[in-house]
Structure 1
């Protein structure tokens, strides 16, 4: 299997293209500062992942900004910290400030020359519209949790997106799903028979950070530690012919 075998790349956004772990920690900074003994960064991210996954599982129709507001409240309650509803709502709106990884924009602009590209993201449309300004590229399709009415890793999210893409004449084996999260993306990609590329952003860090430990490792067809490595591999294939 080669990167040139594909016609369309689907991307997870947050964690893969946008540095959501930095965004999460910075967005919670004022709350965490109230703790006498703040937990380590990865413990914060793991707690966030636990509450986020639970909320998305039980309220799949809830918009992501509202999910984040609930996560903020649950974290404050868990840590025994006073908070206001306005603070929780402000955290829900904070995604617009989450930074893009330094290699994202250049990589997307490069890949856009060779593939159609699409987004599959656990987010609401208004929130993604803010992040899109930072990504600085035109996507051929965008599928959000708000569109689908449920969140990844529900395999129906992928079936919904794949059905829409296949209606445009692109077959499943011609689509490469590119993502960082094993839990949200690569395990369900396996379940629906979708080729996958792991952008292993956390390769130098222990654990799973802001995503749930999936328990098992999915099969991946390509693995890189950055978007730069992906574009370099593609360029090397071009040279080899």
Structure 2
């Protein structure tokens, strides 16, 4: 059974991705930082549904801590699936943005991608099969007021993914981005009322975590073996 590590796996979209991958036959490693209890509960849910899962807790921003945790996981063999879902918001117009707000958001989304993926790459490449998916955002495609930090971090992932796809393709490893729009999660609750969603989204509704997870699950599958270096949008027609 192939193993997949999902960063930020205990969040709304992350949990849906973990369930989807488990249903698709992956053993899921649920990463958490601030919410280890929620990750442990998710592992129990997956096990109760007949899947295999475990949780791992470390700070993605801390390179040595991440490397140590991942080295421990690699003792059980290569990890052939990576979903970098972890990310944070700290929204404010750039004119009032502090250096801390700029760096903290980029640290988790962009630097976290490196800290998560780089230690796992060589073992994955040696198997000559792998799937890597990074969660981006519609903000990286069209921008968003108050999200210069978030849009910059996610847009940086696009360049990293396209370059890594070129480096990894000959070894059977695909690398893609999924860019969601407005998704109905606790993180977005209160940010978008029904009238605003209707104005912004041609399909006139928010997306669901399950819809994002279904796309991620496909890109992680054998059927998506000829898709790599792509940014795939799931945003109801916003961009």
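Every read-out reported here was derived from the displayed coordinates using simple, explicitly stated rules and does not represent laboratory data. Everything numeric in this text was worked out from a predicted model, so none of it was measured. Cβ atoms are built from the backbone, for glycine too; each structure is taken alone.
Below are the figures for this structure:
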read-out: At a computed 1.00 (FRET efficiency 1/(1 + (r/R0)^6) of positions 7 and 39 (r between Cβ atoms, R0 = 25 Å, to 0.05)), which of 1, 2; value: 2
read-out: Parent structure of the calculated result 14.8, given that mean count of other Cβ atoms within 10 Å over residues 47-54 is the read-out and 1, 2 the choices; value: 2
read-out: Given 1.00 for FRET efficiency 1/(1 + (r/R0)^6) of positions 55 and 151 (r between Cβ atoms, R0 = 35 Å, to 0.05), calculated: source structure among 1, 2; value: 1
read-out: Structure (1, 2) behind the derived value 4.0 of distance in nm of label points 7 Å out along Cα→Cβ at positions 87 and 231; value: 1
read-out: Top of 1, 2 by distance in nm of label points 7 Å out along Cα→Cβ at positions 63 and 175, largest first; value: 1
read-out: Comparison of 1, 2 by distance in nm of label points 7 Å out along Cα→Cβ at positions 15 and 111 - largest value held by; value: 2
read-out: Structure responsible for 20, with relative contact order in percent (Cα under 8 Å, 6 or more apart) calculated and labels 1, 2 on offer; value: 2
read-out: Structure with the greatest value (metric distance in nm of label points 7 Å out along Cα→Cβ at positions 71 and 95, set 1, 2); value: 2
read-out: Cα Rg over 2.2 N^0.38 Å - highest-scoring structure of 1, 2; value: 1
